[in-house]
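Structures are listed in the sections that come next.
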Structure I
């Protein structure tokens, strides 16, 4: 049976918060473990809940299905990671950009990584100011997903 979008997002989020490099780079003063980042620094949506005064780093995730392929049982899937960092939090102790380092780690995790449960193809890697207080890097990946047409998948047999 095809996974729901929520199930897919939860799997991506678990992979993100379980990665020690990502945990370290997010550098949240309130998180003791990776799961503490969920809905505080890692979100299952691009709209991230923060105020302009929160000097932190955040990752939002969205999944889109822009079209069905020529085979009705498979659909195109686009996974987007949005990494936002406050200008007061963007520079690491080594002088690197936190958004760049997080993007590099996410790309390493998912781009053509056949060891992962998600094998994605990096389509876009863009950066820009988000507003006067935040800077972002947006990663867009593509893959194919099972379409949720159960009767099509099993030829109408339950």
Structure II
């Protein structure tokens, strides 16, 4: 997990949990919806100038019935340059036995258990975020990796 994601996860995870609790159609969402929700509630923090444009997230899916989804997340600016993007990924499967989202949506546990599962999935999505062009003159220490631990990613 990169530093900025860790900091915002620790600060904003309750906003995400509250939103998930209030959603009546949560079991109808897809991965892109969860990525948008997680970015909006976790990374679009009021205390920072940088905001991420959830309306222009690009999903790349070159799989078939299973594979990896890549998400390009642009900074909310007029014309984002290469260093004004984040990238996240999700591995997906073909059934509820090998796909996390399908497993959560098909599960018959308590509502609280389901929300915890959605929180874990969103934390895992946030944990995959990288800033691909964070080098040279563009390097920002906030986008360096830290080791997460704990249930919802508290850093060591």
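Please treat every number below as a calculation from the coordinates, not as lab data. Computed from a prediction, not measured in an experiment: that's the story for all the values here. Cβ atoms are built from the backbone, for glycine too; each structure is taken alone.
If you rank structures I, II by Cα Rg over 2.2 N^0.38 Å, which sits at the top with the largest value?
Of structures I, II, the maximum of Cα Rg over 2.2 N^0.38 Å occurs in I.
Quick check for you: by distance in nm of label points 7 Å out along Cα→Cβ at positions 34 and 122, which of I, II is greatest?
When distance in nm of label points 7 Å out along Cα→Cβ at positions 34 and 122 is calculated for I, II, structure I comes out on top.
Assign the value -7000, calculated as helix-only ellipticity at 222 nm (-39500 (n - 2.57) for each DSSP H run of 4 or more, over all residues; to 500), to the correct structure from I, II.
I
Please state which of the structures I, II yields -0.40, -0.70, -1.32 when log10 I(q)/I(0) by the Debye sum over Cα atoms at q = 0.12, 0.16, 0.27 Å⁻¹, for residues 2-81 alone is computed from it.
The correct label is II.
Given that relative contact order in percent (Cα under 8 Å, 6 or more apart), derived from a single structure, equals 30, which label among I, II identifies that structure?
Structure of origin is II.
Once distance in nm of label points 7 Å out along Cα→Cβ at positions 18 and 90 is calculated for every structure in I, II, which label goes with the largest value?
Comparing I, II by distance in nm of label points 7 Å out along Cα→Cβ at positions 18 and 90, the maximum is at I.
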